[in-house]
Structure I
Amino acid sequence: MSEKVKLRADGPETIDASVLETIDYQYQTSRDIDIRIDQPEFTSVCPMTGLPDFGTITVNYCPDKKIVELKSLKYYFLQYRNVGIFYEHVVNRILEDLVKALEPKRLEVAGDFTPRGGISTQVSAKYVK
């Protein structure tokens, strides 16, 4: 990269997980369900180049007592658009924040990122109570 070009990105510490809101899951004693949420327009910033990264984030989880409120999840994801963070760290950070907020029975976060330099990357992380 040219010495004259300086691309700036925020650090991961700027992500505020407190924006995640939850709703009581009314059927917790009746049955287990699987919830799948896709965010096909996820963006973050490559911490090496400062260029934007694009991908699809998929969250699969089995709730215990709480489910995530979707608008709050959207705002949570939007915070990443100016954050310099590696793919592997994105997936783990989202997993940790959602597990803390939801306390689910199980949860998986997968990232399918747009190829860069001819290399495509898929990353997943899992939690089981």
Structure II
Amino acid sequence: MKKKIIKEIYFNGADDQDLEIFTRRFLKNGLFWVYIAINTEKRWKSLYKKLPKNEKSAFKNEYNKAFLFCKAYKELTKLFAGKEFDLKNLFLPGEAGIRPEKFIKFERVDELKWKEIIELAA
């Protein structure tokens, strides 16, 4: 996958070696969910525990958005990118993985962004 290209476009090529610093820098830019979705292998739960209390809510929102996009567009992602972005459900009820559309109303701009991401990842 071309994570480097996505990181270059959406995160100005920022260094993500220190995930805590990267998270604090981009958590509130509205696109951090994209980074979470394409980096499913990262240890998101342990990062969440390390965040200050005032950033945990924003992180949960971004994580949940990434999770729901991964589930709702599972087949489309597999078709375009050739693989699934299999993100674990950390914060939502179990049913969210089965019926993601029930838990979030997707904004058109985010849907377009997701389609752009999976095209770049292909």
Structure III
Amino acid sequence: MDPANFVHLHLHTSYSLLDSSIRHSALFKRAQEFGMPAVAMTDHGNMFGAVEFYNAARKHGIKPIIGCEVYVAPESRHEKTSKDNLRDASYHLILLSENEKGYKNLLKLVTKGYLEGFYYKPRI
């Protein structure tokens, strides 16, 4: 496979605590070296670095794909009690925004995870 045809669609940045320490500048420098046309950001349960990621990608001539690895509650995000050892259970789902409308919808989902679904993690 030609490296120029490869795009990372599941990548954690330094905003995924304990999972990655890569800084945006180092990431895009390597992506340029490999001729990658785009890179996706999918941090755990947050989009704190989205604007920084977007700006750094554009600066390096790489298409930014904004996403998030969300935590999906096993039942309802409103359920805050442990049932049948499900307290630590959450399902990971990668969501990518295709356009501005998708980005805004993703922001709403992630915000709901923090405001309505937070139980050890921001769950949707």
Structure from which -6000 was derived, helix-only ellipticity at 222 nm (-39500 (n - 2.57) for each DSSP H run of 4 or more, over all residues; to 500), options I, II, III: I
Of the structures labelled I, II, III, one was used to calculate Rg and Dmax of the Cα atoms in Å, giving 13.6, 38. Name it. II
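Every number here is computed from the coordinates shown, using simple stated rules; none is lab data. As the structure is a computational prediction, the values presented were derived from the model and not from experiment.
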